Structure 1
Amino acid sequence: MAKVSTSDFRNGMVLNIDGELYSITEFQHVKPGKGPAFVRTKLKGIVNGKNIDKTWRSGENSEEVRVENREYQFLYVDGNMYYFMNNETYEQIPIAEHQVERKDYLIEGQVCSVLFNADDEQVLYAEPPDHLTLTVEQTDPGVKGDTAQGGSKPAKLESGATVNVPLFINEGEKIRVDTRTGTYLERAK
């Protein structure tokens with residue numbers, strides 16, 4: 001693990017803090033009128049999922065963890081293990097349920113991102129793409145004249161997730177969804 005100074009911080013950098021891995025989601029260099037400069041950070045735990053705030057003295061060092069993002073195809077679920085396959089080597093890897101992000105958007109055959117610790121090849125987590133095109137499996141029909149302010153209704157998608165969609169969306173239609181926020185984006189073309 002390499003030592004990095006606070007002046008080298010950037011969003012997405014992974015740090016080892018007290019034996020836990022955290023990703024920098026936000027950072028800000030602060031130089032008050034009186035006293036030494038410091039860096040205020042917001043961190044998200046990679047393994048534990050905790051969000052923390054940490055303040056560093058300017059020039060202080062921390063340990064950076066090298067991570068690699070690789071594409072794997074989601075295959076199936078067996079108990080609380082999710083199985084993914086590398087499309088180049090056809091190697092299959094099991095990933096524990098707690099290490100899979102946004103699992104209600106996974107469908108078989110989907111290409112996902114798997115984050116690895118580059119030093120020891122340990123799997124950190126897996127997640128689906130940020131935007132997906134999915135089929136609406138079940139939703140109520142929209143009632144004409146029920147749209148004073150646009151209106152929306154819940155729709156169950158082929159992956160099992162439920163999102164709110166506009167009233168004009170019907171069963172069997174393909175829609176684009178933002179998996180990070182669980183929101184409807186548009187009809188798929």
Structure 2
Amino acid sequence: MKNPVATMTMASGAVIKIEMYPEIAPNAVKSFIYLARQGVFNGYPIERVVPGWVLDMSYHAFHDDRACYFIPNDVKSGKHMEAVFGTVGLGGYGAPDIAGGEFFFPLADCPAITGTYPIFGKVTEGLEELRRIESVETYPVPFPGEPGVKINTPCSPEFIRSVTIDTFGAEYGEPEKLTGIEKPLFWGTVYGG
């Protein structure tokens with residue numbers, strides 16, 4: 001069976017293709033597919049650029065109620081990939097739980113992330129677009145309750161135009177969700193779907 005592939009088209013016209021690995025991070029893959037197929041990522045501006053560290057697509061759950069959930073952390077299974085440039089992972093808010101759909105691209109080798117947040121895929125096309133976005137001009141934004149966290153938002157928004165998914169006929173269903181966990185303060189008010 002072929003691994004699912006995401007095609008992320010940016011407003012710049014560049015394409016970033018991601019091969020996902022359900023055998024390594026099954027719930028992270030399900031979550032990404034689930035939100036992409038609902039259009040949650042479409043038309044969304046990248047919120048955080050930290051050169052030499054990560055491109056963080058959102059830290060506000062995409063301002064969408066459909067993305068405001070938590071899932072079990074796949075790395076607890078003992079399987080994980082290295083967080084290095086050219087991979088994609090799901091963001092987190094501390095052990096043992098992670099956000100449902102906030103994803104990031106490491107811009108370098110990130111041993112502090114490896115084995116902590118699930119890396120669920122690899123970029124097969126579009127690495128040059130990640131480097132281009134890494135170099136855009138940004139401005140600092142305060143992070144609620146965490147003065148040490150660096151948030152740099154592009155001065156000119158870098159939008160995800162669309163994300164499409166090809167599962168080659170396989171069904172992945174909805175991710176397993178956790179309940180009874182307080183949502184982060186900075187998810188704030190969402191305009192949801």
- [ ] Kindly point out which one of 1, 2 the value 23.6 was derived from, the read-out being mean count of other Cβ atoms within 10 Å over residues 117-124.
- [x] 2
Open item on the list: Matching task: 0.75 is the computed value of FRET efficiency 1/(1 + (r/R0)^6) of positions 37 and 125 (r between Cβ atoms, R0 = 41 Å, to 0.05). Pick the structure from 1, 2.
Closed with: 1
Open item on the list: Tell me which structure, out of 1, 2, gives 3.6 once distance in nm of label points 7 Å out along Cα→Cβ at positions 53 and 77 is calculated.
Closed with: 1
Task: Test item: distance in nm of label points 7 Å out along Cα→Cβ at positions 141 and 181 calculated as 3.2, pick one of 1, 2 - done: 1
Open item on the list: As an exercise: relative contact order in percent (Cα under 8 Å, 6 or more apart), calculated from one structure in 1, 2, equals 14. Which structure is it?
Closed with: 1
Open item on the list: Quick check: 2.5 is what I get for distance in nm of label points 7 Å out along Cα→Cβ at positions 13 and 93, calculated from one of 1, 2. Which structure matches?
Closed with: 1
Open item on the list: When percent of Cα pairs over 29 Å apart is compared over structures 1, 2, which one is greatest?
Closed with: 1
Open item on the list: To test your reading of the models, identify which of 1, 2 gives 1.2 for distance in nm of label points 7 Å out along Cα→Cβ at positions 29 and 165 when calculated.
Closed with: 2
Task: Which of 1, 2 yields 0 [helix-only ellipticity at 222 nm (-39500 (n - 2.57) for each DSSP H run of 4 or more, over all residues; to 500), calculated] - done: 1
Task: Read-out Rg and Dmax of the Cα atoms in Å, for residues 85-132 alone, computed value 11.0, 31, structure in 1, 2 - done: 1
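Throughout, read-outs are computed from the coordinates displayed, never taken from laboratory work. The shown structure was predicted, so the numbers you read here are calculated from the model rather than taken from an experiment. Cβ atoms are built from the backbone, for glycine too; each structure is taken alone.
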